[in-house]
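Just so you know, all these numbers are worked out from the coordinates, no wet-lab data involved. All figures in this text were calculated on a predicted structure; none of them were measured in a lab. Cβ atoms are built from the backbone, for glycine too; each structure is taken alone.
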Structure 1
Amino acid sequence: MKNALLIIDMQQGLFHGPQIPYAASAVLANIRLLIKNARASGTPLFFARHTGPAGSPFSELSPLTQLIPELDVNVEQDSVFIKKYPNCFRDTELLQQLKQSDIDQLVIAGMKTEFCVDTTCRAAFDAGFNVVLVSDAHTTMDSPALTADNIVRHHNQTLAGPFVSLVTTEEWVFCP
């Protein structure tokens, strides 16, 4: 299988916003390790940025929508794309880029578990990809109904099997 790594919405306004994401340090360390391992194996990297309307606090130019510097994105080598919906495929060129690169397995990490991570996992499966969700490399914040750790655990359990293969960062190996 030819893999790609997709990092979703690891941006300033979410990760370094007013609410600290669940297990933020561990999740960031895991995502950084996935990126390092992907680069070492020659696996393509895709980074999604969620933006809102022009002139809003989440416009494309807003500092809140910029990817966090800890990811060490290489704009000459990595693919960074803008999305306006929870589904990374909707109205973006992600599907076309993955098909052009003959990718058949998508490894997913990032934010927010119950929105963009969940929706993209399901959409990737529907688009015909084998989907790997890295269970300890996605996060969210508490909601009025559930704590963030419960949201993450629930989505790991719900998505595993029908939509994704669930692995930990330590278990996942990118093959060259």
Structure 2
Amino acid sequence: MRRNIEKRLFYLYTGELFSIISFVFLSYIINYVYPKLHLYSLYSFWIAFLFLEFLLLQGTVYWYVKWKKLKKEKTSITPVWIVQRLKDLQKVNVGMIIAGLIMFVIDFFYWYPLLPLGGLSIAGFIYVFALLEYINYYYVQLSYDNISDIKYLVESKRLKQASINKDFKRIL
């Protein structure tokens, strides 16, 4: 059982880390191949992209610390200092959500009437994805990618509470 949890935590933290690195290269390639999207010229793209990367970094650290603690101490209980930092970062996350909305408005007025709709669409997709990732980390689990999660979902007919949210209730 412990070995399965250890594998799961390793999978989660390495997956988040891989995503951080992949998205940087992917954004560069898209901007290079499709310059008419004006992706790197859009404030909304940058705030959405940085918000997503920031969230993925929080997830990477969270899962890594749990994995490391399980390997060393045979328990995956999140240390209090990590939970407190995540609680602090939650305020920054909300600030980035608000900043994202503001940047979309700024981009709209700055680029109007020649709106780069393709670039704004990509920025909007990234922003929505980041919002879903935020909800997945801090409120309810939206990702169900293993048998036990799917079994829980089918049997209980409700979403699981996010792991970070459980830690907040345990500590704070």
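Source structure of the calculated read-out (helix-only ellipticity at 222 nm (-39500 (n - 2.57) for each DSSP H run of 4 or more, over all residues; to 500), -8500) within 1, 2: 1. Largest in distance in nm of label points 7 Å out along Cα→Cβ at positions 79 and 103 among the labelled structures 1, 2 is structure 2. When mean count of other Cβ atoms within 10 Å over residues 23-30 is calculated for each of 1, 2, the greatest value falls to 1.
Can you tell which of 1, 2 yields 1.24 when Rg/Rh (Cα atoms, Kirkwood Rh), for residues 55-126 alone is derived from it? The structure behind it is 2. Each of 1, 2 could give Rg and Dmax of the Cα atoms in Å, but the derived value 14.9, 43 comes from 1. Highest-scoring entry among 1, 2, by distance in nm of label points 7 Å out along Cα→Cβ at positions 15 and 143, is 1. For distance in nm of label points 7 Å out along Cα→Cβ at positions 63 and 111, the calculated result is 1.5, so let me know which of 1, 2 that is. Value 1.5 for distance in nm of label points 7 Å out along Cα→Cβ at positions 63 and 111 corresponds to 1 out of 1, 2.
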